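Trainee: Below you'll find the structures, each written out as structure tokens.
Where a number appears in this text, it was derived from the coordinates with a stated rule and is not lab data. Keep in mind that this is a model prediction, so the values were computed, not measured. Cβ atoms are built from the backbone, for glycine too; each structure is taken alone.
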Structure I
Amino acid sequence: MTNKTLVVLYAVEGAIATLTLNRPEKRNALNDALIQQLKASLRKANDDASVNAIIITGAGKDFCSGADLSALQKIADGSVAENAEDARLLLELFTLIRSVTVPVIAAVRGRALAGGCGLASACDLVLASANARFGYPEVKIGFVPAMVTAILRRNVSEKRAFELLTRGLEIDAQTAQEFGLVNQVFADENFDAEVRAYAGQFEKLSRSAIGLTKALLYQVDGLAFPEALAAGADTNVIARFTDDCRKGIDRFLEKKSNAR
């Protein structure tokens with residue numbers, strides 16, 4: 001397969017895998033091929049024990065503009081069964097991002113709109129260039145930003161979610177950070193270096209500890225307080241028997257012993 005047919009580029013530097021949406025002429029709009037290749041790339045990175053974090057970014061000026069025209073035509077012309085299958089593909093992508101063991105970081109330059117905004121917010125962390133813009137314009141064409149609602153509601157307050165989903169407006173990176181949709185905003189000219197430095201922090205951390213923490217964080221979403229505490233206790237026990245934890249404790253005790 002050549003780069004001409006690759007709509008997601010895969011690269012690993014150190015312990016960081018970068019997945020680049022590669023349809024710049026279409027503003028990296030989502031279609032079946034891109035969604036399938038992105039899922040395959042996420043699985044590939046997750047299966048690589050040397051990878052401690054994944055960055056998803058877009059080629060060209062924009063992160064992702066949502067569904068492309070052919071995908072919208074498919075929605076308009078498709079049967080109920082065909083539309084259900086199409087929605088399922090995107091559902092699988094959003095679910096996969098959360099089930100991947102390592103942190104998945106959206107690096108957003110330019111526009112992240114509709115499904116593209118959903119893709120960014122589905123990631124564990126969102127880093128934005130100062131020129132980034134976010135929005136859910138689906139209501140403008142009578143469509144519903146349906147699956148992304150479940151994601152957005154877990155990122156921002158109810159009132160902010162209602163505002164974003166029903167008004168169809170775009171917001172800038174600073175506003176997105178104030179809303180809780182973005183973790184960090186970096187200057188345009190330093191964006192790539194800042195993203196790499198941010199992701200690089202995970203190179204020094206325990207893959208197993210981060211993976212267990214990520215799984216627990218999302219597991220407790222739907223649990224009552226006692227059940228959430230019980231899930232935490234179970235994870236605590238599992239963590240104690242990992243190689244990373246045992247080696248970490250040994251190093252800590254040795255350091256304390258040498259300091260006496």
Structure II
Amino acid sequence: MEINKTVKFALLIEYDGNNLVGWQKQNEGISVQGSLEEAAKNIFNQEFEIQGSGRTDAGVHALGQVAHINLPKNHKLTTKHPFYIISAFNSYLKKSNIRVISARQVEPEFNARFSAIKRHYKYRILCRAAPPGIEKGKVWHSRKKLNIRLMKKGVKHIIGKHDFTSFRTINCQAKSPIRTLDKISLSCVGDEIIINISAKSFLHSQVRIIVGTIYKVGDETLKPNDIKKIIEGKDRNLAGPTSPAEGLYLEKVEYPSDLLDDNWPIIYDSNHYN
């Protein structure tokens with residue numbers, strides 16, 4: 001598809017990660033990227049490549065994944081309100097747990113991955129004896145009562161710029177383990193502990209390893225000051241386990257306001273756009 005005959009759209013996407021192999025296309029299994037590209041092929045009768053803001057792992061959910069796609073410039077759908085693009089995608093995605101919830105035309109230089117300046121994740125831990133019913137597959141269930149006061153002390157050592165070798169998988173392909181974590185906060189909502197983490201970028205499974213390590217502070221296996229020692233040790237074996245994917249959500253992706261601001265249009269029924 002010639003670039004001068006296309007128009008670029010940013011898509012805001014949510015999905016339930018259960019039964020998905022993650023964002024990226026795989027040889028086997030259902031992926032978010034593959035499902036979106038297949039939907040686009042059915043809608044526009046040609047092949048597409050969709051770029052996402054990041055590769056969420058199998059089982060990880062998204063409330064605000066962002067992707068971009070170059071669509072035919074003069075197609076009947078691209079010349080109308082984004083409602084029609086959204087509706088077309090979702091009609092092909094209706095049997096999946098993937099939904100396009102908003103869409104916006106963007107400038108050609110916008111890139112869902114490389115233009116991002118901050119990514120926001122949240123992690124949910126349900127602390128109670130009874131396993132989740134309604135939230136099954138959406139939280140990490142802990143039968144232990146965790147000490148959130150100690151957890152808050154521990155995460156203070158993680159904020160900022162560090163060598164996070166201890167907090168990435170051995171298969172991580174990033175050239176450098178250096179990352180800057182801008183924010184980590186913990187809060188209690190009923191029986192849940194919510195952990196919010198923000199940074200420009202993350203290493204492979206970094207958020208889940210951080211959560212698994214902080215969990216060990218919460219159950220008092222580790223002390224808050226042990227987190228500092230784990231970072232300085234630069235050894236994955238020193239950190240806690242990788243927490244389950246089912247508790248993790250990609251909540252939001254931020255971009256420079258001149259490329260994509262936060263004002264995603266809320267889409268209603270077609271009577272608004274006729």
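Trainee: Say we calculate relative contact order in percent (Cα under 8 Å, 6 or more apart) for every structure; which of I, II gives the highest result?
Mentor: Max of relative contact order in percent (Cα under 8 Å, 6 or more apart): II.
Trainee: Any idea which of I, II comes out highest on distance in nm of label points 7 Å out along Cα→Cβ at positions 15 and 183?
Mentor: II
Trainee: Could you figure out which one of I, II the value -16000 for helix-only ellipticity at 222 nm (-39500 (n - 2.57) for each DSSP H run of 4 or more, over all residues; to 500) was computed from?
Mentor: Answer by label: I.
Trainee: Continuing with the same structure: Work out FRET efficiency 1/(1 + (r/R0)^6) of positions 127 and 199 (r between Cβ atoms, R0 = 30 Å, to 0.05) for each of structures I, II, then name the structure with the largest result.
Mentor: I
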